[in-house]
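Colleague: Following are the structures in question.
Just so it is clear, none of the values below were taken in a lab; they were calculated from the coordinates. Just so you know, these numbers come straight off a predicted model, no measurement behind them.
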Structure 1
């Protein structure tokens, strides 16, 4: 009797161990013709030091962004046409308290090609904006893309990704680099989806240059980011929350040459509204 009981216990333990080691391949997968609507919110605060004076500010932005899946390539890469259905930003500091609704940006389309692992292989502006101060915004797709492990991972599994990105800014380019460590922490219900819960943390650096009112502007900085993404195993994000803290230096050349140290702290959420 004891022998049979011992065997039964061993079998149960083996089954439980096997379930705990179940592995899953996490990837982007969205079907051609599908449309995903996301609410993107950034709630931040920052401090600038200019000409010996410190200025603190808060900024809140909310946008509804449309991801229309235009095509799925032979290698599984998805061609996404992105546009904003709505967009509003509120800025408050010692000099202003204003709400901005950039109507010129609504409906302007950008294309992104994204591999199943989450690598951006192509970006293109479909609808340009010929308005001073908004030309660079037309090239920003606003996406937060995650790079997943090429191999299946089990709960508790970790992987590291090096992410490089280039965005248009003030008539120039900004180069962003990040090193992230991801962990698959488990499964959890979110917004009616049975999701994989993935946490991440890492460091970022940024540098580049642009132009403002005829003066060259050089930017460089570093920071930290951490967050949690709830991922539908069929291939898309359901909800994400993150914090991004940055220390930046802006160097302006020309008649009013100066260096402007800037610190910022942002809380970011991305919520699936429709798919």
Structure 2
């Protein structure tokens, strides 16, 4: 498959998203995206701008070699998590971490070609959209489950109506709920996420994609075009992203909506904007 377009843009000073691929633009053999989970600690403890950005950087470095190996996706994820555990063990030696430290984590989607067939693995709530010629206009979609985010946005809207507009103040108020939610990471009945913990291996979600003609991987900040701002359906998001300059145009549309609603009143969300990343391939 050919690389048609890619974009990544932070919503603030630090972009905790990331992406990468193997092969060349005319013959991509593997592709991935990250969506670093914004920490809820009092401050960041690691280099790279934020703890999540550190983890994304380390995971990207490892995938550049691991994704090239002729291994099943489950083995690649296992080796990736083991490498992150080693990284964390080394960097944490010199840190004075609080007892309630929220460790760094990231969403990941990795798609890899095996002979002429594609497979994918997902940890977290990023999005994969794929279309094959045999499916007509049907889109295979692994889209985010943002039930908790929607609850958080609704509660935040009540605070904004009372005059609390600062995101940091909202984070401080909702930190107990966020902390409780994060205890469910990689637990039975909880949710999957990539972190330096072997429990992450068991929660990964695997998909057989077959021979897709079109493939889009994106983080939930880019998927806001569908589930928050209703700029697109899943099918039209895939088509729009495949157009010339499409991922940039889609992201510009997202940012324009966010700029027009800075207090998150018209479109309920916890924070005005989010890091956004997308990469799109076509046969």
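Colleague: Where is mean projected area of the Cα convex hull in nm², for residues 53-172 alone largest, in which of 1, 2?
Modeller: The structure with the largest value is 2.
Colleague: While we're looking at this one, here's another question. From which structure (1, 2) was relative contact order in percent (Cα under 8 Å, 6 or more apart) calculated, if the value obtained is 28?
Modeller: 2
Colleague: One of 1, 2 was used to compute helix-only ellipticity at 222 nm (-39500 (n - 2.57) for each DSSP H run of 4 or more, over all residues; to 500), and the answer was -11500. Which one was it?
Modeller: Label of the source structure: 2.
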